[in-house]
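Next come the structures, one after another.
Here, each number is a calculation from the coordinates, and none is a lab measurement. Because the structure is a prediction, the values reported are computed rather than measured. Cβ atoms are built from the backbone, for glycine too; each structure is taken alone.
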Structure P
């Protein structure tokens, strides 16, 4: 069995629910959609998200693509353009400085799925974004 704390252990399609508590704007935004982790090479996983964000009676489609890349015995998360985002470190807080704001994130894996939380603070951001992933139903 593949270690569920590595991206290889999370391959497949997941139902995604995200809450963004934007304290700076004084509003909450919700996202419902899917996340897919797909093996591209033995050392590279494509992490794609698609969904709909709703808030204040509005809704817009959202999407993003990240890549989780093995380096020696560790994994790193990269933006779609190749820039390093953060280390894949289940159960440990990671930092992503993005001036003028600072992001702090945590990935946790449990028996029923996995979560990602980001806290963004600075002069332009003040929010907590929490995403829950549950295994999507096979059709």
Structure Q
């Protein structure tokens, strides 16, 4: 298992009139954590795309436990539990400043060749890095 933490402060534009973060923003936090994790272990998402790969979302699940509120510093924990082949499932846990789990979810991505638009295997360079880190 590989885990990576990213911090995010809830801004005014993320919230409704009650100062509560709008539920539709949580998948964006998953993406922030996911792209930071990939950048930290391999390369930026821009470089992934320039290498000939896209990672479209195939499925998204989210569970809401508590609300994030305006100006709260959140920790986005992004977790990879297994090395991808074609499908790439990434788990997210979001914690508030008190360390309480307020949201969790998972996203199923698929590696796709940018030249053919068809599913393809995950790049060997990436899977080798993950295999080494997840020993």
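Observations, loosely collected:
- Comparison of P, Q - label where relative contact order in percent (Cα under 8 Å, 6 or more apart) is highest: Q
- Test item: distance in nm of label points 7 Å out along Cα→Cβ at positions 33 and 81 calculated as 1.9, pick one of P, Q: P
- When distance in nm of label points 7 Å out along Cα→Cβ at positions 57 and 73 is computed for each of P, Q, the largest belongs to: P
- Of the structures P, Q, the one that 3.5 was derived from, the read-out being distance in nm of label points 7 Å out along Cα→Cβ at positions 49 and 97: Q
- With helix-only ellipticity at 222 nm (-39500 (n - 2.57) for each DSSP H run of 4 or more, over all residues; to 500) derived as 0, matching label from P, Q: P
- Each of P, Q could give Cα extents along the principal axes in Å, but the derived value 44, 39, 28 comes from P.
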